[in-house]
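A.B. asks: Listed below are the structures to be examined.
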Structure P
Amino acid sequence: MSVRRLAEDAVQPKQFRFSRDNAAWAKATIKKYPNGRQQSAVIPLLMRAQEQDGWVTKAAIESVADMLNMPYIRALEVATFYTQFQLKPVGTKAHVQVCGTTPCMLRGSEELIKVCKNKINAQQLETNESGTLSWEEVECQGACVNAPMVMIFKDAYEDLTPEQLVDIIDKFDAGEGASVEPGPQNGRHLSAPVGGLTTLTDTPAAAKAAAKAKAPKPAAAVAAPSDDGRPQAMEEPADKDDLKLLSGVGPKIEGILNSIGIFKWEQIASWQEAERAWVDGHLKFKGRIDRENWVGQADALARGGVEEYVRVFGKKPR
């Protein structure tokens with residue numbers, strides 16, 4: 001962990017005082033702890049100070065310590081240890097904390113860091129020109145199954161692609177952060193398997209879906225790949241599927257897929273490794289198909305539409 005120090009004196013306010021509502025909240029919070037253990041309230045009080053002012057100032061640390069009859073050094077130790085506490089001014093609209101620990105690194109966190117450097121500032125803990133955005137790389141944030149991920153204030157945004165992070169940052173900078181739903185961004189439910197359930201699937205709905213899956217597929221959806229792995233193309237049908245229902249597929253990518261003769265969910269659901277690799281190369285974004293589980297999503301939609309997708313992934317497609 002890097003050394004964390006308080007901001008220089010030039011930016012430190014002379015004093016700190018909780019607002020009336022926050023002061024009442026702090027008093028009630030301290031009362032929750034047994035006599036002699038009130039200092040355990042230091043973390044929630046420092047967090048409330050940060051939420052009020054945007055960062056944790058020296059004056060806030062000392063004020064909280066006074067409220068808890070706590071030596072300043074003890075409160076300072078807490079504030080400088082946890083990366084959730086910002087010790088210098090950060091972006092007023094968003095401070096993006098990118099997890100860079102091994103699971104997230106293996107799943108693409110370095111690409112997310114590049115986005116932050118390009119969109120915000122080349123240096124960590126420095127704001128953009130307007131002062132609305134900042135970022136930093138942090139240690140594990142406890143969402144390894146959903147790697148890569150970032151935290152913005154109290155919310156986690158998981159299973160991210162660089163394009164999705166760009167969109168999230170733009171929304172926060174435009175004051176529309178509330179419109180971004182926290183959690184997985186690839187259609188999965190919480191930390192459930194990306195490919196859907198693999199056990200305890202013997203339900204009436206599952207049996208019905210299985211029977212439907214065994215039915216002959218439309219002749220137009222022939223999926224035999226060519227020698228180089230290119231998926232079998234088809235002429236554009238009148239009833240082509242909305243490929244944008246797949247998480248990670250927007251209008252641009254749908255257009256690319258259509259241009260190579262991919263119009264139906266069952267085409268994507270049938271892709272094997274060679275076909276996925278060929279399309280990956282065509283999209284010039286290696287790993288997107290497997291990372292966002294296009295095949296699993298397309299299989300659910302092909303077997304039972306939105307209803308089956310909700311059963312498998314626990315939420316509606318995008």
Structure Q
Amino acid sequence: MPENVVIIGSGPAGHTAAIYTARANLKPVMFEGFIAGGIPGGQLMTTTEVENFPGFPEGIEGPQLMDNMRKQNLRFDTKIITEDVTSVDLSSRPFKVSSSSQTIETHAVIISTGATAKRLHVPNEERLWTKGMSACAVCDGALPLFRNKELVVIGGGDSACEEANYLTKFASKVYMIHRRDTLRASKIMADRALNNPKIEVIWNSELVDVLGENQIEAVRLKNSQTNEEQDVSCSGVFYAIGFTPNTTLFKGQIELDDYGYVVAKPDSGETSVPGVFACGDVSDKKYRQAITAAGSGCMAAIDCERWLSETGHTA
């Protein structure tokens with residue numbers, strides 16, 4: 001017998017979708033992943049203190065928050081498979097979701113594979129990631145580690161300008177590092193950054209490395225015109241060079257936008273294929289927050305439950 005629903009992905013969106021479908025007695029199966037698209041649990045697994053998720057007045061470590069969600073799902077008997085999905089067939093019903101060891105047939109699929117923040121992977125990055133390095137200023141910028149300190153934002157687009165402006169609420173100064181001599185951002189966003197007295201743009205420069213013993217102490221930059229290198233002291237580095245949605249499995253099978261994100265119908269988790277739903281960062285290129293991902297996971301689960309009931313597929 002086909003499963004009612006298979007959930008692909010295990011970040012806040014996937015776990016919330018699983019909690020809701022499990023409590024609706026749909027007996028969801030979740031592929032939490034193993035290596036593809038990052039480790040199981042999504043981007044919060046590479047985050048330290050989370051202070052903006054409701055219900056934790058003292059904050060909570062990202063991995064602990066995801067472990068709590070996983071335990072909650074196990075309590076409701078969600079079947080969690082720690083494997084990567086290698087292929088998905090949405091061309092016939094029931095749908096087929098395959099890993100290296102098995103193929104599961106299912107009436108519905110909830111896609112919550114997330115998006116991966118683009119990183120430069122400079123030599124000391126892995127050692128200092130979460131020790132002053134982040135890909136989300138809104139998530140981490142208000143942490144005590146960064147308050148009243150000099151910070152660095154890598155990028156020159158709208159996201160970089162937005163993150164740099166946001167960080168000025170907490171930082172003493174923000175350096176924007178851009179490899180060109182003009183910002184790629186829209187004029188209004190660029191003007192906000194350029195006119196902010198706390199922001200200094202370092203033009204024609206690329207990040208070569210991050211420096212520090214136990215946390216970020218400086219960045220090493222190379223001028224793209226002169227090849228000269230300089231070290232700039234700072235206490236934090238924020239990447240704002242874009243995200244890559246984890247949608248390779250679904251190309252040619254459901255509607256994706258020009259950037260590769262799954263297109264969901266307005267105010268819904270429904271995709272272009274009936275019975276296939278999307279939630280979290282895989283379909284959200286605007287907010288990218290744990291709480292909005294969780295909310296969209298709830299939406300996708302409710303939409304899925306209603307679709308299964310209306311089509312008579314519920315086992």
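Where a number appears in this text, it was derived from the coordinates with a stated rule and is not lab data. Everything numeric in this text was worked out from a predicted model, so none of it was measured. Cβ atoms are built from the backbone, for glycine too; each structure is taken alone.
A.B. asks: Can you rank P, Q by Kirkwood radius over Cα pairs in Å and just name the one with the largest value?
C.D. replies: P
A.B. asks: Then there is this: Using the calculated result 0.60 for FRET efficiency 1/(1 + (r/R0)^6) of positions 64 and 304 (r between Cβ atoms, R0 = 30 Å, to 0.05), pick out the matching structure from P, Q.
C.D. replies: Q
A.B. asks: One of P, Q was used to compute helix-only ellipticity at 222 nm (-39500 (n - 2.57) for each DSSP H run of 4 or more, over all residues; to 500), and the result was -7000. Which label is that?
C.D. replies: Numbers: P: -12000; Q: -7000.
Structure of origin is Q.
A.B. asks: Let me ask something additional. Quick check on the output: 12 is relative contact order in percent (Cα under 8 Å, 6 or more apart), derived from one of P, Q. Which one produced it? Could you put the intermediate results ahead of the total?
C.D. replies: On the way: P: 12; Q: 21.
Here the read-out was taken from P.
A.B. asks: A follow-up question, please. Just checking, which of P, Q has the largest value of Rg/Rh (Cα atoms, Kirkwood Rh), for residues 144-191 alone?
C.D. replies: Sorting by Rg/Rh (Cα atoms, Kirkwood Rh), for residues 144-191 alone in descending order puts Q first.
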